[in-house]
Structure P
Amino acid sequence: MPPSQLHPHDTCKVLVLGAGNFGSCLADHLGDSEHEVWLWSRSKSQVDFFNKHHRNPECLKDHVFPSTIIAVGPDLPDAELIKEMDVLLFAIPTEGVRETLTILRPRLNLEKLPLLIFVNKGIEIATNALTLEIIADTCGADVAKVATFISGPSFAKEIVRRQPTSVSVASLTPERAERASQVFHQPWFRCYTGRDPIGMELAGAVKNVYAIASGVAEGLGFENNTRAMLITRCLSEMTRIGTAYGASPLTFLSLAGVGDLFLTCSSPTSRNYTVGHRLGKGEKLDDIIRTLGSVAEGVTTTKALRKIIDDLGVEAPIATAVYGVLYEGKDLQETVKDLMSLPPLPELDLPAQNEGGPVRQLMEKLGLEYGAMH
């Protein structure tokens, strides 16, 4: 049925694109919520193993998935399967979103568009584009306006254990955010809706940069005072960047903002935190990346964030310091000394929104008023 006709207890046909940790855990959650779920993977061996054993040989290896979930791939599903879906859930890395949407676009029925939900967090390296802009480029403004985003403090291994979890759900079309919330909402998984997907995306991307800083501090031997100081100042900094970008400052106080920042900056489970911790212990970045075993998005996002900071002309000393360590060979101890030697500053300050900044430009591209998001 079309998303506009969904009700809280309706079951849906859901195609999850991406069989990594997060895509798999959300497929598990939705399958356990009595939705019909298909899970797409690029790996034929992963698909075959999943369908035979109801386990993912690559991620969450000890977890047994509902037998009702069907793995498909390695080719992207054809138009026949796509047209049956009520929900398309994109859980692929941001760098793969443009290619995937370009292939899928001709297979979408624009007259009966499924609910499009995106859970990736990142900034496209070549363009500095957030996912909403990528959607607009590949599928058009009408599709981008109804796209929905989910973000928040949500480690996959805890979701599959049904640990109480809450997330933010946002769309430029509030009805779509509400529908997505209805699809996901369960007693163990609460959803809160909002109207600032761009701010939510930005928060989800840049918090990975700050997780590296937090890991560095831990690796250098600093303790609780330092962690609390650092997370609080990172929140202030990302709010300042987001406000200059044109997002709502309130977004950074949400689950997708401070919630995700706190989780990522305080847990060794975070890949980005792990990168920072190993840097703090004296390892070289190239060796860390080579042996990490998975992608740490914050390493590449640091480059994109540096360009955003420069373009906006906003002060962001922590993010700038992370860039200096990763890409300019700055010494960690000297970097810490420089940060702590900055002159006293007002604690709470927000820049002017630069007449809406990049957000206003994107809203104009979509044919929407800038104020509609706030």
Structure Q
Amino acid sequence: MKKVVVGLSGGVDSSVTAYLLKEQGYEVIGLFMKNWHDDSVTISDECPWLDDSNDAMMVADKLGIPFQTVDLSEQYKERIVDYMFNEYERGRTPNPDVLCNREIKFDVFMKIALSLGADYVATGHYCRKAESEKDGKTIYRLLSGKDNNKDQSYFLCQLTQEQLSKTLFPIGELQKSEVREIAAEQNLVTAEKKDSQGLCFIGKVRLPDFLQQKLKPKEGVIVEVPAGKDLYSEEERTFNSKIEELKHLSKKYRYQQNDGKVVGKHQGAHYFTKGQRKGLAVGGTPEPLFVIDTDVDENIIYTGQGKDHPGIYRQALFIDKNEVHWIRRDLAITNDEEMKVKARIRYRQPLQDARLYQTDNGMYVVFEEPQASITEGQFVAWYDNEELLGSGVIS
């Protein structure tokens, strides 16, 4: 019997994952990750991890599998929380869920599981794994989940061949409704439990409140930039090289305070992110204001009216060469090569037609249609049909 450690989170997905593996004849161990107990930063009045760990324990008991809790809060603080504060301080927007999978679940947690003699680690992610042979070697492929509405492959876009080789995703072939049905049939306490929101394994967090505990408030101005501004008018241009064109397409607009008018005040540019609409507290405009850029050095938030404002859109993005990651290393393109792909810049975004261009310094991703709110610090992931090939941090 192969031994598999399931990351039991106290939710319905991981509960059904454990049940299915037991049915398939694996020796299953349930492990709950405790990821937070830093008293210097309060996260919310509720204590979701206590409820979650109780639910996980009850599920393990019902399934008759061994259960234990591991405390990973030190690593979580170091690798996720400190990183988040650091990124926000620099005016970037990190994705804690992608990081949490790369740094905690499939690294720290996986090492603990393997040290317990496990052959595999399993999680309740809605995605699938496939294998193929190439030049006598096994290639592991990460595929999107069958439930289009729940597909979570994007969150696993930083995994490696080694990590995939030791991972199982038992619910990837199922719809969410089927997962709930199985949980109800087995009388699992999590059958009706709502999906968790907020930071990976920490529970509900109001991000501004969270950030304010480490990043001090600092009053600044909100500037509204009109859509008809000269800097948006594109005259026909000729380029001397492909690189010059790529640089132009991926270039950010650079704003100055005199590009628009001051319409309000804020408590810190580092609390805001591109595309944000809520929390600006500026009224009286015909259309709602959206954040089109933040300048943390000058502490200014630049906004535009309406979701069609030209400042929201860009056709291309750049990934620094150290941040380009291929799950399918055998398909990685080299300098001056290009590749046609489907790509997304956020979870649940429908896949977009795009091209990858590899250069000395990094990779350009050029979309067929301009994309809204391309945000530094977030991840772009690229696919071939339903297979996720690679990803990178937007520079």
Structure R
Amino acid sequence: MTPREAHPMTDLRGGLDAHLVVDRGAFHLDVALGAAPGDVVALLGPNGAGKTTALRALAGLTQLTGGHLRLDGTELDGTPPESRPVGVVFQDYLLFPHLSALDNVAFGPRCQGVPKAAARAQAAEWLARMGLTDHAHAKPRRLSGGQAQRVALARALATRPRLLLLDEPLAALDARTRLEVRAGLRRHLADFEAVAVLVTHDPLDAMVLADRLVVVEDGRVVQEGTPAEIARRPRTDYIAQLVGLNLYQGEADGHTVRVGAQGPAIATTEQLTGPAFVAFPPNAVTLHRDRPTGSSARNLWHCEVTGLETHGDQIRAALNGEVSLTADLTTIAAAELDLHPGAKVWATVKASQTHAYPA
């Protein structure tokens, strides 16, 4: 799916224009969302950030206490959920267990007043698009996780919604099925002509499926942009961990960013002045048991290994000392260095492998 051109919120004569304000005792949600028809927006954030509350507010299941919600120029505040042109795919799919796949999909059109035969004909077309024609008469209990997810998606799309909401749409799937279903969902979203908003905590789902990411923490938007922009310039520790980067904030002076008043100075290739972030990936870190001599790396820190874990086909080492950081290395390299919790190491990072940008 090719990322579409971003549309400014102030020019959304069609599409979604929302300012979601929800007060729930100690929790306060204040999130602005804008998207044009054809856009896919992913809401990302840690547990308790407010993602699901925002999704429920869009669906009309949670009432706004402030702000506004407009879809294609029509005010939806106060419109009951069943009257909104909104389709929802819930995390657990919530298929009707007593209905076949065909009748599950036909349910929406039937609620819109479409005659039974016509609704079932429409449902059959949607199941064919999902590659589920052979399972049209199967009850949900006879469907695999991936098949159930596609039936739920077909049921949501059969009402031809102007806003499609997906709540952790791949969370219930095993890793192998997830890969296959993610690819199929990407194709269906690419063909969807209205606005789609998906909630997920999985960065890969968000990066693959969405044109734009909106990161929410503590009920507020902390960063938004294309997947590439978010991955390249994270602005909080949560986002840095999400995209797998070491991130530091400090004061830049030329080619150096000083982290904290007494913290280390990190050498960079960018030249900046003032508040700045500096980031680098774990695979940019090289570890040594003895202080290296003759190294061209301008960043050198003495650290202690505080943890080791398998990360794909590599070992990820958590380090603490002059700086706290993570480093990726091969299993062989970890063995040769005799890494273990408590081991003292020297960490080096070349300035050319860091990336500094204004805070």
Computing helix-only ellipticity at 222 nm (-39500 (n - 2.57) for each DSSP H run of 4 or more, over all residues; to 500) gives -14500 for which of P, Q, R? P
Structure with the greatest value (metric mean count of other Cβ atoms within 10 Å over residues 112-119, set P, Q, R): P
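Taken together, the values in this text are just the output of simple stated rules run on the coordinates, not laboratory data. Since we're looking at a predicted model, the values are computed, not measured. Cβ atoms are built from the backbone, for glycine too; each structure is taken alone.
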